[in-house]
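What follows draws every value from the coordinates through simple rules; no lab data is involved. Quick caveat: nothing in here was measured; it's all calculated off a predicted structure. Cβ atoms are built from the backbone, for glycine too; each structure is taken alone.
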Structure I
Amino acid sequence: MTIHLMPDTGILSCKVFKPELTALGIEESRVVYLEQDLHRDPCALRERVMAALACLEKDRHINSVILLYGYCGGGLADLVSDRLTLMIPLAHDCIPLIRGAFPDAGCDHAFFLSPGWIDHGLTPLTEYVEALEKYGQEDALWLGMEILKGYKEVVLVETIAGIRSRHIRYTKKMAALFGLSVRKVKADKTWLINLLSGNACEQVLTINPGNPIGLSMYPPMG
């Protein structure tokens with residue numbers, strides 16, 4: 001499947017969505033990617049998103065921007081463009097959009113991974129490896145266990161990009177290291193397709209120029 005963006009539309013995206021956008025045939029020149037580790041600090045994320053949006057505003061060929069971000073702990077709070085129309089998924093974080101569904105009761109103790117999250121994002125396993133070099137095995141394992149406190153399983157999401165053997169190996173390695181079970185689920189691509197295609201649906205909001213993004217626009221959590 002290939003998505004044909006409108007000529008005047010750009011995309012501002014967390015890098016975890018790169019496999020999906022590539023699989024949908026969206027040219028990299030149409031996308032501004034930001035690193036996933038910005039989520040460590042919502043204020044820093046907001047500043048980077050605002051700066052990237054300001055650059056897109058200067059391109060007179062672009063009149064609308066799709067934001068492949070959830071609200072992300074306030075990372076999009078009060079984000080506004082004086083000239084551009086913004087299209088956002090009504091999700092509090094990236095996981096519902098990756099899965100194509102909001103969390104259900106069976107997901108309370110699940111840590112989700114996707115191809116993009118494994119290839120381009122931070123996970124408890126990457127945190128463990130980073131800490132291992134600095135602090136040693138015992139402290140690194142403690143850190144990973146703290147991050148995953150309350151989780152019972154690692155769930156690998158098969159998105160439209162598919163999954164590779166390295167993604168399966170990574171998921172199993174992370175689960176084994178931290179004593180969690182493993183499960184695989186298939187994503188529903190409808191939400192992502194609607195967002196990228198400009199199709200009207202209750203999970204996507206179009207924001208006119210001059211109007212800021214606010215928490216009240218999003219569905220209640222929980």
Structure II
Amino acid sequence: MNPEPATPAVLDGLVEILGANHVLRESADLSRYCRDWTGDYEGQALAVIRPSSADEVAQVILECRDKGLAVVPQGGHTGLVNGALPGDSERHVVLSLERLNQIRRVDADNFSIVAEGGCILSVVKEAAEAADCIFPLSLGAQGSCQIGGNVATNAGGINVLRYGMMRELVLGLEVVLPDGRIRDGMTALRKDNRGSTSNSCSSAARVSSA
């Protein structure tokens with residue numbers, strides 16, 4: 001399918017899916033999504049879209065594919081390698097995970113927590129501690145970085161020698177594929193030989209009570 005010209009009308013389908021408040025188009029609104037943490041690098045985007053569920057992500061991925069728009073996922077925007085910066089004001093849209101920020105479940109008995117990709121790391125850690133567990137990933141940016149970005153970059157942090165990189169803390173993932181399908185690979189099992197391991201469930205270590 002030939003992409004439509006990059007005019008404001010190309011975003012109408014996204015507005016219909018998410019609502020006008022969650023398809024940001026004004027330069028003042030786009031600024032913080034298009035500049036890196038240091039302020040040294042700046043990109044350009046046609047819009048910032050902010051879905052709040054996997055279903056909405058799937059819908060906007062399909063819409064962007066049909067309109068010939070490139071999607072740049074963005075988490076807490078704390079990285080320093082320009083991996084989440086858009087580069088084309090006519091064809092790039094930033095997909096911000098900030099509204100995908102729910103702790104779905106904490107299972108202390110199985111030492112696991114289900115957190116959406118936009119959850120702030122410190123919020124995940126607090127949820128684990130409330131259940132007498134720990135989520136061991138610890139970073140300087142933990143008050144603003146997001147779990148999705150931690151997974152995508154295989155974050156390490158100050159506890160990495162004892163608990164391993166972020167991939168060691170991931171038990172399962174729910175992902176939206178480029179064709180709009182939602183792949184459910186959620187599991188709380190440390191070892192699962194049933195098939196694909198493309199699953200977002202994270203492990204938490206139990207704190208011993210005094």
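Some notes on this structure:
- Here Kirkwood radius over Cα pairs in Å, for residues 66-121 alone was derived from just one of the structures I, II, and that gives 12.9; the source is I.
- Structure responsible for 16.8, with mean count of other Cβ atoms within 10 Å over residues 42-49 calculated and labels I, II on offer: I
- At a computed -10500 (helix-only ellipticity at 222 nm (-39500 (n - 2.57) for each DSSP H run of 4 or more, over all residues; to 500)), which of I, II: I
- Which entry (I, II) yields the derived value 24, 16, 12 for semi-axes √(5λ) of the Cα gyration tensor in Å, for residues 10-113 alone: I
- FRET efficiency 1/(1 + (r/R0)^6) of positions 34 and 82 (r between Cβ atoms, R0 = 25 Å, to 0.05) derived as 1.00 - corresponding label from I, II: II
- The greatest value of mean count of other Cβ atoms within 10 Å over residues 58-65 among structures I, II is that of II.
- Mean projected area of the Cα convex hull in nm² from the coordinates reads 12.9; which among I, II: II
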